[in-house]
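Student: Below: a set of structures, written as structure tokens.
Just so you know, all these numbers are worked out from the coordinates, no wet-lab data involved. Remember, it's a predicted structure, so these values are computed and weren't measured experimentally. Cβ atoms are built from the backbone, for glycine too; each structure is taken alone.
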Structure 1
């Protein structure tokens, strides 16, 4: 069986204080302290932890014995150089970028040296408009195996989506991250309150007073105060149950075009309204019939009306959407019972 070595990026202070201890990385590898470990968790799910090694770049310089591995995955940005790779014997290598940067976050990396070993870089999404001299593959999305709250809820019968009455037309909750003045999370809520006051809405914006003041400084709208829930955050179970009680879930983009909310909405058996995704690919594909998209600069109203009409005319479509996701994983978790996703991952390298 193949062996794998994942070299995490060194964008964070991975070697300072508690983060520089073996205990920290044992906990991180199981419970999830770093979102970029999605690739590591994915490989462990299919091949076992004994076949997958997780290292930090600094550890490569301290090793005296050579590392033998079939696959070497190097996270970006990184200071990995020829010196780091001297004692690594690998058959194939790929880069991966788990950041939300539009494009590839080489930053201070030695791009020329890294690309001399591979022409593949994995990303959580692929924009077909990108034009690079190397291939862009798709990275497994971020969810730790022992801290997957969605999977735990789905594993309980009362959260299978069938025992919740759809009492709300639209569900949405989030912080207004990103650029504030034209923030789609804020603008979509304002549009619904202004143009569709008759719709029942679950959720709103969350954040402390500083968040509210920052948004108010950029957006002067009398309806803005009604968009806030006046709470800093919401626990995951309450959040997911709110989606389960909603016919339509909003998932506007934040820093990146993809969000785990896409999958949460489908598992909650809600129709998904999100930004235009026509240019993007994901390793776990979204069922096309599950999504109503909002073009750049357009109002969310038409999309919400369309999504409500779809689910009204065809109530079982939300069940079909969820079954489609289950082709790729089980209850939002990677597992060897779903070989189709593993095959889709490796086809990127052929």
Structure 2
């Protein structure tokens, strides 16, 4: 637990278009008890983004009009540029559908301004900031422990390798089989740890990314070279339609490569026979990738759940052959979100699935 006595001042970035509403919110925060609330006000989102680049804040209060069709996009764009900052949305109306959209695009909570009072606002700020600091503390523990476990696994793998090479004497077939099993389990453990660390750091906004001009089609070609042999070993035809010209766009090469590899390896894993069709195209000022397989497919009720962490969907198959961490698609979704992009799935159960990734063309949100 984080001791709230360690916090003497909470630094708040208030983005509110109406000066009168901004003064009202500042007044509501005057009676915050032992903790000072230091507020920096910006009347435009662009000004708020610039302030967040020059000053450290604990929380953002972001005013969004309920009826503004762009409100979700404004929130998403701000979140992409400030992934470490918890955001509480201030709006003029509550609606469960809109609330869900706000949460999915980076908000921690929502307050309806018409119902807002001093105690509710202060309580929400306290809870959000303390929860964010506790999560940061817990995430640091997970990452630290993960590196220690990986170090131990490296040592164990070294010992198993020495036995397999018969460094200390001959081993029989049963011992060879046990060594192979140990090696495979070590590999799976390393993969689980890597996925967990990646998920935690992406969620916390501490995952290192370098946004540069890259071409999505070229990265897709690169990914295909890594997995083509796996497809051939299962007699799966992998077809890449590279006729379309795709403009360069700003993205982090390594994380997008990992994302594409996740989509391709999943397609191979869940396809017993048939083909995987890969296509790159531009649509609505976005560079898009489609990965369409003839595999098992996904039930309609599971199409959203598969992007949640540690979710392994039930199949009318032997699940052991589809073992995984349950983090691959949630990591892919986070990477997409941090690029201001979209990742969706279309599927008919028993006939295959299609994953579509779209990244914005033009100026990057991280540029």
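Student: Using the calculated result 0.10 for FRET efficiency 1/(1 + (r/R0)^6) of positions 72 and 168 (r between Cβ atoms, R0 = 41 Å, to 0.05), pick out the matching structure from 1, 2. If you can, show how the numbers build up before the last one.
Tutor: On the way: 1: 0.30; 2: 0.10.
Structure 2 accounts for this read-out.
Student: A further question follows. Identify the structure, out of 1, 2, from whose coordinates helix-only ellipticity at 222 nm (-39500 (n - 2.57) for each DSSP H run of 4 or more, over all residues; to 500) was calculated to give -8500.
Tutor: Going label by label, the one that fits is 1.
Student: Okay, next question. Of the structures labelled 1, 2, which one yields 1.1 when distance in nm of label points 7 Å out along Cα→Cβ at positions 96 and 256 is computed from its coordinates?
Tutor: Matching structure: 1.
Student: Another one. Given a value of 74 for percent of Cα pairs over 20 Å apart, for residues 88-263 alone, point me to the structure among 1, 2 it was derived from. Provide the component values of the computation, followed by the final result.
Tutor: Values: 1: 64; 2: 74.
The value was obtained from structure 2.
Student: Quick one: Kirkwood radius over Cα pairs in Å came out at 21.8 when computed from one of 1, 2, so which one is it?
Tutor: Going through each structure in turn, the value belongs to 1.
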